[in-house]
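These are the structures, in structure tokens.
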Structure I
């Protein structure tokens, strides 16, 4: 399959949003996406750049993406977080996921980060197997902890 990996542009954000929505549906959270294409443009290309994004393009279609952002580990120092690596359904098994992950790892190495972190839903065994085949450690003894917008507001009411 013929595709190319490149850095995302402002013009890609509507198609990136489409991939994000595809992932949310796959993860049984189809109604959870609140971000808009304009949010992605503002947050990824505005004065305060919050993320970096790579896309996979086939002809005029964005068929995959990897969105990352900087974090800091108190144990290791600078790291990056891979928020999502998404390959559209019809491109799975084409090597596109590997090509996107390769780009993320090269980017992290160029930055000199000490670690690249990401999460995978526990029932997505194909993704888990894929990551483990690349040498990633899946830490099954940790739980993800979140305060969503409502949780933040409720928390603040109680302090």
Structure II
């Protein structure tokens, strides 16, 4: 029998689980871009202040996915607004991190996490959801495209040293 998948908004007592899952995400990025991402073997609790800032800000959120009673993934997001002489004024949510432990890939957790952000953003009047994803992260890009995200711009960079 499959274990039950559930979701909830993260609380302060979830910070350790978020930090541990974050290291899985960091490992993928560090393997591809060690020039940008830190060594994933470092103490993961160093990230606790970062995640606590999300949990203490009403304009930001972290949702956790559980398989049974095991934290298996998370998503972070925040509310923002944009406008200016060339742009329509718009409230939008920006997804910061999406992480699902690889053992749970293909079980719908990433999709469920994005759906929770979508509902959260709509409750706050968002007209759009945005995110950035590395070109090498084909697994994540495929999920986002399946969910209806579109490529709108290319971020480009150049190493100087």
Structure III
């Protein structure tokens, strides 16, 4: 693992945007799609068995559309960022509620604060995706390889990119 993969480097953010756009398009091509992915500075890895022909078409379309300015494709509702933000917001809400000085209302306050945190999670998660974890500017980005591997019965697809 490279240090760029620990922080949100430009290349990781670009690949994360491409991953999201690819999954959005692939999901319309195959509504039964059941897979997830993780981006890094070299591309992204898909955890699940996907049709490589469909994947290639979805990747090409995603890359073309992002490069044409369709930045909204970089934001995905099922991104792990939304989950992380949601868990953080609920945790903070619960802790703030439990810190209430009135012991009678502590549990109600914690529940209300948790619900408020959960309601804020999706829009806040999308904000975090837009400004911190994805970058839809894919000028000069190219897909260099798509490789399928099986490890202990699990299928992985490695998508590699480069920026020229």
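Structure above, values below:
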| item | result |
| --- | --- |
| Structure from which 16.1 was derived, mean count of other Cβ atoms within 10 Å over residues 52-59, options I, II, III | III |
| Among I, II, III, structure where mean count of other Cβ atoms within 10 Å over residues 12-19 as derived comes to 25.5 | III |
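Read-outs: derived from the displayed coordinates by stated rules, not from any lab. A quick note: this is a predicted structure, and the numbers were derived from the prediction, not measured. Cβ atoms are built from the backbone, for glycine too; each structure is taken alone.
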